[in-house]
Structure formats: C-alpha cells, structure tokens
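Heads up, there are several structures right after this.
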Structure 1
C-alpha cells in the first residue's frame, strides 16, 4: 500500500553542528521538537513534511555517497518558489551548485556529508 503523502525524509550526518549550520543557516529550515531517541539528531519542518537528520553511530554503514555532485544518484527534491533567487542565495553562501537554467528551473546541491538535494521550481520537471 502506498501512502498519501511524504511524512519525512531522513539523512545521515557525521557532525551535528556542521549539519545544523547547513540545514538552518543555508537552507533556513525551522527546527521542530524531536523526542529523545538515543541518537543525536534534529528534525526540521519543510512544508507539510519533515527532514530528520540523524548522527551516524561509529561503524554504522549508511551506504556510499557519490564522490561528486551529480543528479544521477539518489537524491531528494524540494520545491522552491524562485530558481534565480535560490541560486543567488546559495552562491552568496559559497554552496557548490550544479545548475541548469531559469527555464529548466532545477539545481542540485549537497550537504556537508554528501547528501544530494534537487531544488526545483514549480512547473519544472
């Protein structure tokens, strides 16, 4: 059975403070309450869904991430309101961006741990 919407996506991180600087400082996400789970992490609201970042315990295998920024591997896409403004804000913060064009409305970034995100303007594919 498939659900009716995405509740949350979760990403492994190695350094919680470095990840917070990215998710809060670069992406501007709002932290939401998170229960104690025995693992470090933070939860964020994004639209009507959530992003959960979880500190990877030493020795845990969370898979191999691509060595470079690429849209070909696993990634999560988030809608943005304005491609040009988003691109400008990311570049001003020194974030590596794989961009297309305002006409295509898609760009890709990655967090400090290599998790890849697509940022896409409404109406783009």
Structure 2
C-alpha cells in the first residue's frame, strides 16, 4: 500500500551520508575528507565512535573548502576564513537581536537618562 504522506524531508543538519557518498558529492577523495576532519575543517558525526556521517551542511562546507583550496589558499588560510565567516554570522545574529529589541513595542518602565549625569 502506497504512503500518502509525500516525500521525506531531511534537515540540512541530519547526518545521512557515508564518507564515500560525501566525497562524491563534494568532488573530493575520501582521504581528503579524513584529513579535513583531522584538521577540524569539518566535523562529521561519529557513529559508534568510528564511522563518519556527513550532513548536507557538511557537504556544502567541503565544497567551499575545495573552492578556497583551488583559489590557492593553504589549509591554515582556509581554516581562518571559515572561522571568520562563523564569527561574522554570530555577530550578525546578535546585531539582528539588538535591532529586534530596539524596535520592540514593549513598555519601558525606567530608562536612566545619561544626559543628567553631572559627574
């Protein structure tokens, strides 16, 4: 009997790809993925402490690493670029939170007026 639920949707963070499939999707050799894991450039989920499983987000990151490498960046340079991109994303999230807070319609009961400080 056929299911009427439709296609199964998998989150970008769900680890589903074995190293061989992840390597094919990223256009890299499996040994390269192991090296990137050792260097901390990508962190696949470990199953039973040994087997690596990659998610769609990992595949996208591997493709980005391959592009940066093709442009001539060293692995340390790539690590730094990825680190800075993550920091920028976090800062943008915090900035958006501040903007939401400032535009909030909540009632402010007390706000000290800094102009009255005569110190």
Structure 3
C-alpha cells in the first residue's frame, strides 16, 4: 500500500485527490473507495492502492492512517456517531429546497385568491 495525503475533496461531488508521498503525483479517488469511519477532509494522511485507469492514476481502498476503519472492532461497544458535516449540509440544502417550494406555492395561492377577489 502507498501512503499519501488528501490534497482536496469536494463532498458535494463525492470525489477528491490524494498526493502520493513517494513521488508527489496526484491520484483521483471517489468517496466509494473511502474505508474510514469519519468524514473525508483535506490534510488527512491515508494508505491507498494505486491503479491506472482510462482517465489517469486512481486511488482505491483509501484508509485513514489514524486507525479508524469502517469495520467494527469486536472489543468496542457500538456508539451513536454524530452526523458528518456532509450529511448535515445535505439535510440543510434539502430543507431550503422544500422551503422554497412551499413559499412559491403559498405565493401562487395568494395571487390566485387576490385575482379571484378582484375579478368577481
């Protein structure tokens, strides 16, 4: 396994880039390759498997070096984990979108009532 550091990550798009510590090359990685428990952040040291793809070098099996992995340990009790920043932002964006739709429908209703009142 190679070692590197997450150079940047866009959680909305679900991908980022890792800088290989050995040669300084950038490797693409997708969030589906993330093997850690916590959120993906810039500056995290990781282990990964490098492979060549049609679009260039790519990282697979990206594991944070802090030791956290997605596989539960037998001696640890399950704990409730707080939502990651990505999940909270997605939830907020969904709520804002819902609010916009409801506000628009309310405005249309008010306009329809006003038009009905003035036309009668």
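Read-outs: derived from the displayed coordinates by stated rules, not from any lab. Owing to the predicted nature of the structure, the values given are computational and were not obtained by experimental measurement.
State the single structure among 1, 2, 3 that was used to calculate Rg/Rh (Cα atoms, Kirkwood Rh), for residues 48-95 alone, giving 1.08. Computed on structure 2.
Structures 1, 2, 3 were shown, and helix-only ellipticity at 222 nm (-39500 (n - 2.57) for each DSSP H run of 4 or more, over all residues; to 500) at -17000 was computed from 2.
Here semi-axes √(5λ) of the Cα gyration tensor in Å was calculated and came to 24, 17, 15; which of the structures 1, 2, 3 was it taken from? So the calculation was done on 1.
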